1. Matching task: -12500 is the computed value of helix-only ellipticity at 222 nm (-39500 (n - 2.57) for each DSSP H run of 4 or more, over all residues; to 500). Pick the structure from I, II.
2. When you work out FRET efficiency 1/(1 + (r/R0)^6) of positions 170 and 322 (r between Cβ atoms, R0 = 25 Å, to 0.05) for each of the structures I, II, which one comes out largest?
3. Which one of I, II has Cα extents along the principal axes in Å, as calculated from the coordinates, equal to 63, 44, 38?
4. Work out FRET efficiency 1/(1 + (r/R0)^6) of positions 82 and 98 (r between Cβ atoms, R0 = 35 Å, to 0.05) for each of structures I, II, then name the structure with the largest result.
5. 4.4 is what came out when distance in nm of label points 7 Å out along Cα→Cβ at positions 26 and 314 was calculated for one structure; which of I, II is it?
Structure I
Amino acid sequence: MAGGDGRDLFRGQSVERLIFDAENDEEIQAIIELFCRETLGVPVRGTLFRRTSVGVVFGVELEDGRRVVVKAHQPRQSIEFLRVVYETQTRLAQLRFPCPRPLVEPAQLGNGFATVEEWIEDGIFADAHNPTIRAAMAQALARLIDLTRPLGQRPGLRNAWSLWDGDDLWPADAHSPIFDFRATADGAEWIDSIARDAKAGIPAGGEELIIHSDWSSKHFRFDAAGEITVIYDWDSLALETEVQALGTAAATFTANFDLDVFLAPTPNEVASFIEDYSAARGAPLSLDDVRAAHAVAGYLVAYTARCEHALGNRGDFTQALAQSGGAYLAPSL
C-alpha cells in the first residue's frame, strides 16, 4: 500500500516500538547483528540500508561476502502466515518467477518474526506511467495468478491483514499503526463518500487466490528492454479474488517513492492496466469483472488518499481523487 514514503520517516516511532521495544539505532542494530549470527551463522560486516514502513527492512552484508535482506515484521504477523510466504516464494523462485529466494524459514526476532532472503538489485526502478512498464507489470500479475492458482487456498494467509475484512467502509485498523482513521475523520468525509460508492460496486464472494497485494512499481526492477528483473515485498501475499487483486494493482502500480513521478495513476491508466491484464490472461475478462476491477481500483485510490489524510498530507492520491473522483469507477469500454 502507498501512504508512507518507504524510507526512514517513521524511525523511532510506532513500528520500531512494536517490533523491538526500542527506538535507539544502536540498540536496534545490535539486535539485528545478533539475529544474523544466530540464524545465518555468520557475523555482520555492515548494514547497507534500513527502511521502515509496515515492517523494518535491513540490507545486510555478511562477513562471508553475501548480501541479504532481513525484514522484521510487526507482532500481528503470525508465524503461520510467514511460513506460507516462505513456501510460496520458494516455489515461485524455483519456477523462475522474478522474486528473491528465501534463505531460511521465518525466525523469532524482537516481539515478532523476521524473514531473510537473497538481495537482488539487478536492473533499475522504472516509471510505470510508461506503457511498456505498465504492460510488463500487468502481464506478470497474470502469470503470478497462473502459477499460484494450483497451490489452492493456504489457511495461513487468512492470518494476514486484509483490506476486505469486515462490513464497514474501512477495516477496523489500517495496514500500519501510523494511520489512525478514527482520529483523523474530520475533513475526510468527501474521501469516504467516494469510497462508499466504489465499495458498493465490489461483488462479494468469488474464488480466492494467492496474490501479491502491493503490486506497485516501488517493488519492481527492470532491465533496459523493460523486462522485469526482480519483484520485492512478498510478505504482501494475501488471499483475494482475481478482481480484488487486479483492481488493487491497477490503482497502485504507478507508486514509486524512489523516482520523481506522480504516484497515482489516472483513470485512463487504470483502464489500460486492466486491459493489459485481460489481454495477458488465458481468456479476456468478462464485462462484469472489468466493472468490478474498476470499483476495486476506485476504492484503493480512496483508501490511499485516506492514508495520506491521516498523515496530514494532501498527497498525490488525494489530488488525483479530488480531480477525477468517480471517473475511477467508470471503465472506458
Structure II
Amino acid sequence: MKGRLQIETVASQVLKGNPLGDPHVREVPVYLPPSYGKVRGRRYPFLLFLPGFTGGGRTLLSHHPWKETLVERFERLILGGKAKECVLAIADCFTSFGGSQYLNSSATGRYEDHVLELVEYFTDKFGLLDAPESRALLGKSSGGFGALTLGMRHPDVWAHVGSHSGDALFDVTYGLDLPKYVRVLGKHGGDPARFTRDFLASKRKDLFDHDAVNIIAMSACYAPNPRSPVGFDFPCDPRTSEKVPAVWKRWLALDPTLAAPRHRANLKKLRTLFFDAGRRDEVYLEYGARKLSAVLKRLGVPHIHEEHEFGHRDMNDRYDRSLSLLSARLSR
C-alpha cells in the first residue's frame, strides 16, 4: 500500500453514558493518501464513510482474497488517476441493536452528534481543510440514509453527499418487513418488549431473524419514547401487523422523500448530491431513489440520480463511481 491505513481510537464525549451502555470509545479506520506528510503544510480534503446496518468501521476492512476492501479500492482509484487524494475515514456508529441510523435518539444515543464530532476530531488531528466544500459524506444502505439525512441538515459541515441504496420511501422499504416481524414475535409470546429483551440478552444474536431485528433497531432510532418499557415505540399491531398511525407518522417524518421539502434551502446549498440504487435491490430501494429524485426535481434541487444492474448486497463496484466523483469535486 502506497498510502497509510491506521486505526484511530476516538473517545467520544457525546456517546458517554448512552442508553444501551455501548462503548463510547470507538476504533475508526483512517486512510492517509500516498502524498500525506510529504509536503510540508499541505492540507487535505476529507471524505467520511457511513457503513450500513450491522456494519462498523472495521467491517469494511475485512480481507477477502478475491475482493477489495473500501480502502484498497480507493487507493487503486487514486494510483490509477481516477480519484483525487483525500483523507478517508470510516465511522463506527454500531449499537447493541445493530445500528444507529446516524440519528440522535434517547433510546440509543447521540449518533448524529457523534458524526459531527468525528469531523471536528479528524480536521484537528490530521490538519484537514476546514470548509464544507472540502468535505464529503458518503454511505451505503443505512449509511446512505445517514448521508442523505445529515447532508440535508448540515450543509455548513459538508457540501458533497453520496448515497448508495439509502433507506427511503419507508412505506415500501420497511412496510414489507412488518408482517415478517409480527410472525417472529409469535416465538416470543407475541410480545414486542419480550422479543427486544430476549434479543439484547442473547449471546447468539446472529440466530435472530434479520428483518425482525431491523424493525427493533429502526423503532429505537425513529420512535424513541423514554416512557416506554423498552425506551421506544413499535410501529405496528403485534397481532395483525397493521401500522400504528401515530408511531408510523414519526417514522415517515424521517423518510428522505418526505423530509426533503422541509430542507429545500439546505439541499440547494449542496455542491454535490449523488445517489443511486440497483434495479435488483432486495429491499426495493430503487423505488425510494426514484421517488427522491422526483421530489428533488419538483423542489428545483440539482442532483445526480443513477440506477445500475446490481442488487443491494453485490453493488460494491459502485464505490468506484462515488469515490471518483466526490473526491474530484472536493475543493483543495
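1. Clearly, the read-out refers to I.
2. Top value of FRET efficiency 1/(1 + (r/R0)^6) of positions 170 and 322 (r between Cβ atoms, R0 = 25 Å, to 0.05) goes to structure I.
3. The read-out was computed on structure II.
4. With respect to FRET efficiency 1/(1 + (r/R0)^6) of positions 82 and 98 (r between Cβ atoms, R0 = 35 Å, to 0.05), the highest-scoring structure among I, II is I.
5. I
Only the coordinates and a few stated rules stand behind these numbers; no lab work does. Quick caveat: nothing in here was measured; it's all calculated off a predicted structure. Cβ atoms are built from the backbone, for glycine too; each structure is taken alone.
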